[in-house]
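J.: Next come the structures, one after another.
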Structure 1
Amino acid sequence: MSQLSGSGSPVDRFVESRLTAAAFAIAAVWLILVARLFYLQVLEGDRYLISAERNSVRTHRVMAPRGMILDRSGRILVDSRPSFDVLVVPHEATDLPLTLGRIAGLIGSRPEALREALGSPRGRERFAARPVAHDLAWQSIARVESRLWALAGVLTQATPVRSYRYGSSAAHVLGWLGEVDREQLRQRAFQGYRQGDVIGREGVERLLDRELRGRAGGRNVLVDAHGRELERLDAIEAQPGRNVVLTLDHRLQQTAEAALARTGHSGAVVALDPRNGEVLVLVSLAAFDPNDFAVGIDRARWQLLREDPETPLHNRALQGMYPPGSTYKVVTALAGLEAGVITPEETVNCTGSYRLGRRRYRCWKREGHGLVDLHRAIVESCDVYFYTLSELLGIDRLGYYARALGLGVPTGIDLRGESAGLVPTPAWKQRRFGEPWVGGETVSVGIGQGFNLWTPIQLASTYAAIARGGTRYRPFVVKRIEDSHGRLVEERVPAPQSDVAISRESLEFVRDALLDVVQDPHGTGYIMRGLPGGVKAAGKTGTAQVVALAKDPPPAEEDIPEELRDHAWFVTYVPDDDPRIVVGVLVEHGGHGGTAAAPIAREVVVEFLEREAELYARN
């Protein structure tokens, strides 16, 4: 018995020690578990509760498709199409660099490009889905979707993006899109917008952004701890934006674009309905493709556009300011008649040059026109006649009647960024250069040179007022707004401005002369003769000097560097007795208006008359 109650055998002592060690180990494990539970549930409980709630139900914002933009006949110019995108929720991605690398491998991209697209989200931004790849091919998006089970925090969606059906056609009217920036989000005008929203940056897209953008929807989905979607709970459907119908006639627009492009020069074409101010054509070349902006333009492409020497983002029709050349001579003629410094019958002897002080100013016709009255001076564009008339008038009266015709101020077209042009005065020159006005500058202004600056939209608008006997309308491009079902929401009505402060007799005289610019065998606008249906056109050519050439006589045009050649202008209205269209054309460095700009105007007018004949035949 004493042996059994003693210290025991070595085997018993071994078992006892192992049991004791196991007990201590179990106790230590329980102690660690309890400590961890205390840490997670008590010390970090609130944080993990919020995280769990956020991870259990996720809200997806569903962007609304923007409304369509159509031309006056209902042709769709801009609509929306689906873009298949990949998004990442940074907070849910367990290993963000690894996740981005896997996505890049699936879609054939570079991880660096995805990291740049993701940016550096902080704070609340880490819990939001951020796009890292746009507009993927169906095969690429399918590869990502088939592996979403292994990509924590990754999701795909179809986002509506803009589709400009005719590429660069009418780009400066339609405009382009871009993401709203942080500075804009702090402004009252952008209340209701969120980070990542796409907004109109220029053109109609900007002008009517709130009407076009629609109302976003959303859906709530149940996700697991890794952000993988388990179940769709509920949804609010996105509401498409309203549709916008423009005054543009896209067939005329394309005709003008093609005709101007064939010259190989930059320039602008504007066509208006002089009866109400509707803009039928508005072309600016060089142009750009708004589709480049639809899914976010990359920095390299944006830099190329901004640094392109042809300045494709510059709207020449509204913002380009050029000397008007001989198209200005109607202003000088009307000023002379209204001020009473000349009568239609008085003549001037054109010998080919005009002397003022010690300087001689040449006529474009070096041998001279001989004796010319005002009618013939307009028809044959005699410079010497208008040098003489300008000196009689003086710069102040020239400026007064130029402003009476609406020059020197914006036309008020419903597009952003219009330039005012320039009607020069002695006071302006003193402010600008600190120098007095001299007489030679007056005679230069009188033939559309010197400090004179017009925009193509001003040219068309001024001649529209002359064509309609002095009644002036504000040009506009938005005809009406409709809801997504085609129901009328708002109709834009013509906005008549004050009639030009010039007598009907003077305007009638000038219109008769503009008719003969085209119809008279000696007229400079001969190319507009012989229109379909015997319709008669009136018009005026213009050649605007870019730089003064020192040589006398000047060199042949082919010997002048292209960037120093004259700009070519032509403006016409049709029919002459009841004008329904006014077309103004500018060809930069194109040379003579009658040979470079007039053929473009003729193509537009012929297309217009053929369209009218088609509509008449249908009815």
Structure 2
Amino acid sequence: MQQIGIVKTVNGEDRSACGAFCLSETPQITLHIPRSLELVDPAMVICRDGYRDHTILPVYQGSEDEKDIFTFTLNLAALCDGEEDGLFYYEFRFTRSHQTVYTSSINNVDFYLADKPSRRFLLLVYEPSFSTPPSYYGTTMYHVFVDRFAKSDKKLPVREDAILRTDWDDGIPEYAPYPGAPLKNNQFFGGSLWGVIEKLDYLESLSVNCIYLSPIFKAYSNHKYDTGNYHEIDEMFGGREAFDALLAACKKRGIKVILDGVFNHTGDDSIYFNRYGKYDSLGAYQSEKSPYYEWYHFLRFPNQYESWWGIDILPRLNHSCRACRDYLVGEGGVCESYIRSGTGGWRLDVADELGDPFLDTLRSVVKKANPEALIIGEVWENAAEKVAYGTRRRYLRGKQLDSVMNYPVKNAIIDYVKSGNCSRLYNTVTEIYSSYPRCVCDCLMNLLGTHDTERILTVLAGKNSEGLSNDELAHTHMQEQERARGIALLKIASALQYTLYGFPSVFYGDEAGIEGYRDPFCRMPYPWGRENQELLAHYRALGKLRREHSAFAGGDFRVTAHNEGLFAFVRENEKETLQTIVNRASFTIRYDVDGKWRDLLSGEVGEGHIELPSDSFRIIKML
């Protein structure tokens, strides 16, 4: 049990759950040390990432209730030594019986005393001008994989080298004989941007106000992560006409559209590389005199070049080339032009492989075009201290990303819902909330699945895929009992996804009960007319809650219970206090509530306590 009280304040405001501060702030950290612990000579040892330790001594504030009180004042500007941001690690040290005692933290907030140095607290300092678009704080995002979401009656061209599938309702995406084996990915089910337009009423029924599109630029494959031309919308998706029509239709409904920016690599079948000579351009593969030659990293021209993860159809771009960088993120480049045309922002594919100068320029140009544009990075770990390719990244300090895909919380939600033990979930949400600037937490992209992961329904209750071949996975389906169990658990997982800080991002069809294993089996066509109505009604109810309750749009967050199967937290602002309470224990739990409450899903009203059966949840508003 924690015995030393640590209180963080800024201008008298309690910021104890915070580990990220603006450069212009002067945080104070106050220790309340019980005399019974016999700890003396407290000191704070802090170091800027990569630098030597620096010791800060406290001011003694007196004693109260047999506790000595010490306050440490942090001059962030001095610690940053002329820089506008920085990453720091710190701990507290004490002396007891002539021995040094250290603090060690599991989640950047809670701590324990140790005889040896261990994990330190993290402190992120961000630029004074850093902010994120508040219009996204209450968002419900819907992730559309364009080829598999919805077809349209509009007749669209089909490339000669593409195969159009006619088995939308029961077709299995083409798969390789084993993971990593070559696959053409040239089979299409026919989804298009026109199809998305025709389903906007459906998306509004889910309270969706942001659509995140998988790549839509001209490319050979059905997934489009092998860009052929950034300035051309793929004709099989409806071309520029369909894209402009989608933007116009969404604008009328107050729906934002986010594009997938694949800027680390292009396709080898592209206007820039042109390996197969399909384009009129002189591609980098064709000649060292190509205007695109320096856009790539040739080891031995023309057949040896750097590519993404060694996949030769995805040659890696050379962002140190000024022409390449300007084309993508310079003034008038790809990023700016789509923002100025009405796009709401960018989700950046493999952000770890985009260098700091590239991201710095991208943010500057995009925010100049539209300060409300959102920039989200694909980062799978804690982005505040992420190291990629030997370099500490500064994604969330004010000059690069607004937000990231919240994979750590995704994994923690799944672990809790499957195991019934909330320790990992508690530690993860606590660490992320205390590591990131508050404005980042308010627009984190909370997901349960994407085109890169197994379907959440399968993850929660399907058969274990380990050791199964692609052919076996293609024909393995959940049994009725497994689906029922999966739906029950998915209701719990999505309730957490929708009510934690940040905003939910629903991968198309999760709300309808789509199942499937790893890529490409997680990319089945949407089952129009065959949705699981129970699950669909649940998602519509969650979306309505987010739309109607402002506490989900940037409200404060604090965990109120985390005991094995029980996990509960509060979201509140000056208008309302909401609580999410989940019981994954095998027995009924009585949860005490101080005052009257109303269940926001069932409408039930009560006072004093709530009975939660096993595998259930409540989302309540205090009255």
Structure 3
Amino acid sequence: MLESLRKRLAAHLREWIRERFDLALGEIPIEVPPQVEYGDLAFPVAFQLARKLRERTGPRPNPRALAEAIAASLPPTEEIARVEVAGAGYINVFLDRARLLLGLRQPEPPPEPSGEKIIVEHTSINPNKAAHIGHLRNAVLGDALVRLLRHSGARVEVHNYIDNTGVQVADVIVGFKYLEKKGRAEIEAIPGKFDHYCWDLYARVTAWYDEDPTALALRRQTLSEIEEGGNPTAELAEYVSMRVLNAQLDTVERLGIYYDVLPRESEILHLKFWDRAFELLKSAGLVTYETEGKNRGCWVMRLPSEGENSAPEEDGKVLVRSDGTVVYTAKDIAYHLWKLGRLDVDFSYRPFRRYSNGHTTWITTTEPTEEAHPEFGHGSAYLSVIGSEQTYLQKFVKEAVRALVPDPRVERSAHIAYEKVTLTPRACLELGIELSPEELERQQISMSGRRGLGVKADDLIAKLEEKALLEVRARHPELSDAEARHLAHQIAVGALRYFLLKYTRTTAIAFDFAEALSFEGETGPYIQYAVVRARSIFRKLQEAEIERRPLGPEHVAEINRLLNARDDLWTLLYFAARFEEFVRQACEGYEPAILAKYAFQLAQRFNNFYHGYHILSEGDPLKREVYLAITEAVCERLVRALDLLGIEVPERM
């Protein structure tokens, strides 16, 4: 309701200014006053208009006089109690509080379909070892963006790019063949979590390279055999990478994360995606063949203007090395051009996983298949969730795509960068990671997959569930083991997802169990508990057989007397009503932290209300019904916010 009113007011002001002054204003700024006595919506548009008119006519019109004329133009509506002009030219709108309360009880219409298809690529873990907490930040961030975009009306296709022919996979194959001297049958017989086994093997192989640099020749040989395909080494790499991938998908499924398609690098190579992209780049003059200098014999791409904050690589980015091999950035350009339907070539697809919830995840293949599949690719824009350390390289990808795809919608395509995740020393000790005295004094401990230093995502989730289970059993000893474990899982996942989303993407974070699982403070369990507490009010209402009094237009005057007398009630209700505003901001900025912060603040305000008002024992039926209506509005928006963050609400806490 509130977001609809904001849009209508902005549209009216834009049209009135166009008709009155023959002037087109783009964005109409709308602010929320810092104090309730200044109104509920504030429009500084008179200042913006005055500047535009001064640019056109010379003397600057009086913003206050403009504001008064604009305010007088606003059509009367029952949602607005009054409009005032304040200060030098602010237009302050005061809402009819009762009408807002009644309006919030009506179901909101679904968003209008945007007509565009956005491809979101996230997770993209090398299929050579288990996922760690840094990978989880990528997956959780990407999944939240998918949920936000779908809520906004966009059609979203979710990709998880699988680099199954890269150096990391080659290193694990080197480990199996040359360190452990295992054959295919022995590798297939390895029990348990295969990705955990490969985690340790990968660390041993990188240590071997450090001890004996001549062993790197085995990496080069193995990588060449994998890229070439059609040989026992490539077949082994296919088995190992797909078994690891399955284990990784098991891990992210524990967090409720799914994908539509798994594009593999092997198909990008074998189906000659890069060859087509390379011809486009050469035709557009975006790459240059170097005949001298350190990049002699290489094909190089340069940014048109690298700016003062760019990396100090004056020679641009090598896309094709002098030996003819193609770097990862070049393959990424080809992959992104395919996403937008610009390569005139496609993968074949086969089902890879069918989930119990009915979802099917497809994977690319070079072999034609008969089974009907959705149309993949052909997006209007794409988002790539990749660590901030890749920012410079992603500039080349974006510049190449921008130059080759003359579609203004492509400008929306973006690299969604995020900072790394570390562990607090306390978290390391709880996970059994040994630390030196110097490390114990640090605020955070960085992880390294190459060194095997870090925490596997499965171990982290298991530890969270273990700790949550202790709390659940202490609070609810009557629950069966299955019920208690399910509840502990919901709390643990809520804690982890919220912890990874509450920080802005540009913030490096240090994970700590005690902080994430706390039922107090800015945590997922705190917000979950607020919803459980709100729902308990209605359960107790039924148990006490208290009859409810439906509120309607005939109660507007009484409701307004109550809400106008209690600003604390109004500020809670109004903050709940702003839900769509925060969702829009989170979606436009690709920043789920905005919605996470809103959910916490709403839960915090509700808890203050819960402690300050005795809802069920309130003797005045109308007051009680208003309190219940506010509780319903808050609860409904908290549930929706948590759902967009990928967090379930347990039945009890």
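J.: Computing helix-only ellipticity at 222 nm (-39500 (n - 2.57) for each DSSP H run of 4 or more, over all residues; to 500) gives -10500 for which of 1, 2, 3?
T.: It was calculated from structure 1.
J.: Could I ask something else about it? Using Cα extents along the principal axes in Å as the calculated read-out, with 83, 74, 57 as its value, let me know the right label among 1, 2, 3.
T.: Structure of origin is 3.
J.: Just checking, which of 1, 2, 3 has the largest value of Kirkwood radius over Cα pairs in Å, for residues 209-336 alone?
T.: Evaluating Kirkwood radius over Cα pairs in Å, for residues 209-336 alone on every structure, the highest lands on 1.
Each value in this text was obtained by applying a stated rule to the coordinates, not by laboratory testing. Keep in mind that this is a model prediction, so the values were computed, not measured.
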